[in-house]
Structure P
Amino acid sequence: MSAWKPGRGLLGPLKPLIGAWISHPDAQVSPTPILCTRAFRAFGKGWLELDARWEMGERGTYREIALFGATADGGLGFYSFTNDGKRSEGMFADGSDIHESAIAFEAQMPAGRARMLYWPTEDGVGFNFAVESKTQKGWNRFLCQTYRPAEPE
């Protein structure tokens, strides 16, 4: 990904994410205890699929499948399902407090309001991903990872 440019249409904001991505646990800019991958690809007409995997060692692989597309009111939203039986849905949101080009979604979760954000890395060769919860003082970040293009299989 050399340029973070949205495309046209409802799914246009997600264009910079299309492809296969990896966040290494030993990356200095994104120290995470586990290997994570995200793959975004077309899913029929008008939908984008996310296949996210967290390699948890002896605990196995934690997976999320999410579909991004039109909600009942015609806005851009997502529907997410994880292999531990949880699910969520949310709407496209403003993430400009993090980065002017951030792609953000908000969802009402059992524990409260949450948002996920994607924004370009400074070198333009990947993206940052964060998950935050809403508190009385603002957004509280509890996950942040940096993704780079994954090697072709």
Structure Q
Amino acid sequence: MLFLCRWPNGDFSVVKASSKDEAIELLDEIGNAEASPVTSINDNFMAHFVLTDDGDFELQGWGEETGDLIMKRAYPVLDEARMSSLDKSDTERTEIIRCAVAKEGERVVEKRVKIPKTLLGQNLKGMMDAPTRKIDRIVDEETAKRLKGFKGKGKAS
């Protein structure tokens, strides 16, 4: 599945993952997306990139449906401003759009997130700012490794 993450600063990312939780873990490469809106994209999706002379790729554009989807889902204030300013002068339209962009940068507020299930996990989260699911998984895996082969003293009760 494809997921769209709308970052609080106004940026967005698209990631392919098997679940929303996995998408949030993958997005950790960019930042902690766990407090940001992450929604699935079930519609058609198309992006076109050009190869630059330096060997990099630059986004050239979106498919028509994709651009509409991104605007409606992630930037409703900007979408409305663009549509409602079509009959305005270039100067007025530019001002309306700039105002909408500023509002979009403030519109998304980070939501509360689950805290890790252990004190160690909570400390790690404070240091790493990684998604809680990822922190819990790391702590669980490391704990299992350390306890594997552990033989306690006496009999278990």
Structure R
Amino acid sequence: MLSRRARYALKALINLARQPNGASQVRLLAEEEHIPRRFLEVIMVDLRKAGLVESSRGKAGGYRLTRPAGLISFADVIRILDGPLALVPCVSRNFYARCEDCDDEATCELRQVMAVVRNQMSDVLDRTTLADAVAGTAPSYFGEVVPG
């Protein structure tokens, strides 16, 4: 399940992608996206440390994306805040770990099914960017783009 942190981060980043000048203050982001301000402040610090946003001080300050919205995928954000996309550790590409209760990965039926789930989910999340969200389009299961 997508954590509240990742959901709020995606909402805030999509909001930033919509900004004409590219910047917004946490207070405004929190109000517009109905996110508790203190919680959003912590999330934005994590996104800054990960290099997805930068901040500036002053009247015209705030947070802005560090690269174009078309180059930030949903998977990037989720991996930063939630870790692996995989539902079980033995099928994770970036966070692999052998399952403690598994005798043989090669014949594990659960692993085989979860690998398919992980690949499909990763395919959609890796191909869907903040720009797609702003445009109201997202890749469908079969590869075509579906309006939001």
Subject >> Structure responsible for 3.4, with distance in nm of label points 7 Å out along Cα→Cβ at positions 20 and 100 calculated and labels P, Q, R on offer >> reply: P
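Here distance in nm of label points 7 Å out along Cα→Cβ at positions 36 and 116 was calculated and came to 4.0; which of the structures P, Q, R was it taken from? Numbers along the way, then the final one.
On the way: P: 0.9; Q: 2.2; R: 4.0.
Label of the originating structure: R.
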Subject >> Of the structures P, Q, R, the one that 16.0 was derived from, the read-out being Kirkwood radius over Cα pairs in Å >> reply: P
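Every read-out reported here was derived from the displayed coordinates using simple, explicitly stated rules and does not represent laboratory data. None of these values were measured; they are calculated from a predicted model. Cβ atoms are built from the backbone, for glycine too; each structure is taken alone.
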